[in-house]
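Structures follow.
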Structure 1
Amino acid sequence: MSPSLSRLDPTGTVLGDEVYRRLGEAILGGELAPGERLRDHDLAERLGVSRTPVREALQRLEVSGLVEVIPHRYTRVSIPNDKAQADTFALIAYLMGNVVHILCTTGCSPDVVTDALDDADDMIAASRADDHRALAVSSFAFFEQLTRAAGNIAILRFMQASEFALRRHLQRWQPCIDDPVARTGLYIDLREAIVTHDGTRAEAVLRRLHGLA
């Protein structure tokens, strides 16, 4: 039995949130495949819970785009499409630019800067090695770290609500700049902008990296 869809031990957890997390992870991990029909009674039985938290979780996953519901016909895992993926990548790039600008211009603790530079170093190494998967993972870690540090409530709430959708699309992410030398040079520029607290430059570099400038 897959770990995401194994029976729940609800002790110390908020059941609805845990069911939502389990189903989201099962979709991301491929245990629930694109196009697969989702029946609340089957999922409830596998998780060892009632149908109510399963239905609530499916509604939340529909809002985030991981589940498709056609009333009186079916509920299924949604099938990723290129338009949604491109729109998501553009949104992430704009948000990353805004967040790094906020941090560079409003100031942040030395620990935050150190963590951001560590993530930037990971992105530089992944880009230099032309490892697209590692670059996607390190980029998401960079974004998460800066988002938490910025403390913008609206962005934090959006990230929390959209986590599974963002992670799903990032699984298919490819860098906009094919040349690893040119791309790595921009990641180095981004690191330098963070060191000098140049928010305008950091935002501009991020947009260039993601094909938005």
Structure 2
Amino acid sequence: MHLKKINEKLARALEEAGLTEPTELQKETWSTIKSGVDCVFLADSTLGKTTTIVINVIQRLDKPFEESPRALIMVQDKAKVLEMMELFKKYGNYNNLRVYGVYEQGDIDYDKNQISLGIDVLIGTPVRLNEMFSTAGFDVNRLKMFIVDDAEDLLKVRMEPKIARISNSITKTQRLFFTDVITDRVEILADKIMVEPLFFEFDDQEDEDYDDEEEDDNIQE
């Protein structure tokens, strides 16, 4: 994929997966996300939001390091957790990041034990992540990225307190929201937990043909 200073191992995995050209979202946000600033991205699923999250996390973390998670990703439900884990496996097979997912249907004690063995990326639902962080005492000071996917859907079901609770426990990290719609709730929460967030808006018109092709390959969200 043609992105500035992309990790060689990541580029190789993307090429093998048939992902050679970035969508507008992936191209225009690459340098901004790498800079570490807080951002809110308005873009629908046809632009590959999930892929954008995954490749940026792989680029940022690069390789396994110590035991505490360095990227925390909140998603809506079990299906989204599993989908994102599959993309990390697909695009991160040469970087070997340790990725783990948690959701309400899982065994919380088993999850805690697995995480204690050491992970780089933790993906989960707001409810399960709050349960785990409130009882297990995970070290969040190593977090480089705190990402909320489908933010508008999570806020529709009143997940603001759970998102804010975990965010407030992190002293310093990059915070990113991805959303289909920027609602008042999204703006209010972003202003509350982010530092001078930047807002970006994308549409799918320029990438219509590209998205149709990528959906056939099952690499878009």
Structure 3
Amino acid sequence: MRGKLISFEGGDGVGKSTQLTLLADGLTSAGKQVLCTREPGGTALAEQIRRWVLHDKGAIAPVTELLLIFAARCQHIIEVIEPNLASGKWVLCDRFTDASYAYQGGGRGIPGATIQQVEAVATAGLLPDLTLLLDMPVEYGEQRSVGRGEGSDRFEAQEKDFKIRIRAAYQARQQSDPGRVRLVNALESVDVVQAQVWSLVSALLGQEDE
């Protein structure tokens, strides 16, 4: 049986990595084989692109940024995601294609039609079985990011308006595809958010049992 692809989306500081790890533990306890990965990244080539996009000090044009991220995504799908799904593993991904509509679309202002054209080539139509959109107001996410004490990447260093546009673009994605993209209130405690996530994922587990 083919595995499931679950993506975690949201702005900075919403707790994606924490919830991904908790879900991986829960699915493993439920007897599933699980692979955790991230975007951009997941392969040697994609991790190199990640360093360029997030940490290179030189200017990157918005469309160049979009193409680099989808190049990383294409390699990630071919090399990691599809083979693991085909082998029956559940793949949990920290960001996927919805992030491009939020960051390069909402943030950078690239038209959705342009992103769709690139997506069609790079992903061959692959979409997550479930996307968990962890949502909270930008100012709370910024506070959490500062509290972690980590250095800022190219996106985290952007002005607040950029991050507000990203959140709005994510919300628009959720409203346009509410069956796949499910909203999770990330303002709640870790345990409460974990319970929300597990409730949504349980529906996929139920499908396999039918």
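What follows is calculated from the coordinates using simple rules that are stated; it is not laboratory data. Keep in mind it's a predicted model, so treat the numbers as computed, not measured. Cβ atoms are built from the backbone, for glycine too; each structure is taken alone.
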Of the structures labelled 1, 2, 3, which one yields 0.45 when FRET efficiency 1/(1 + (r/R0)^6) of positions 31 and 135 (r between Cβ atoms, R0 = 25 Å, to 0.05) is computed from its coordinates?
1
Note: helix-only ellipticity at 222 nm (-39500 (n - 2.57) for each DSSP H run of 4 or more, over all residues; to 500) at -22000, derived from one of structures 1, 2, 3, originates from structure 1
If you rank structures 1, 2, 3 by distance in nm of label points 7 Å out along Cα→Cβ at positions 119 and 199, the highest one is 2
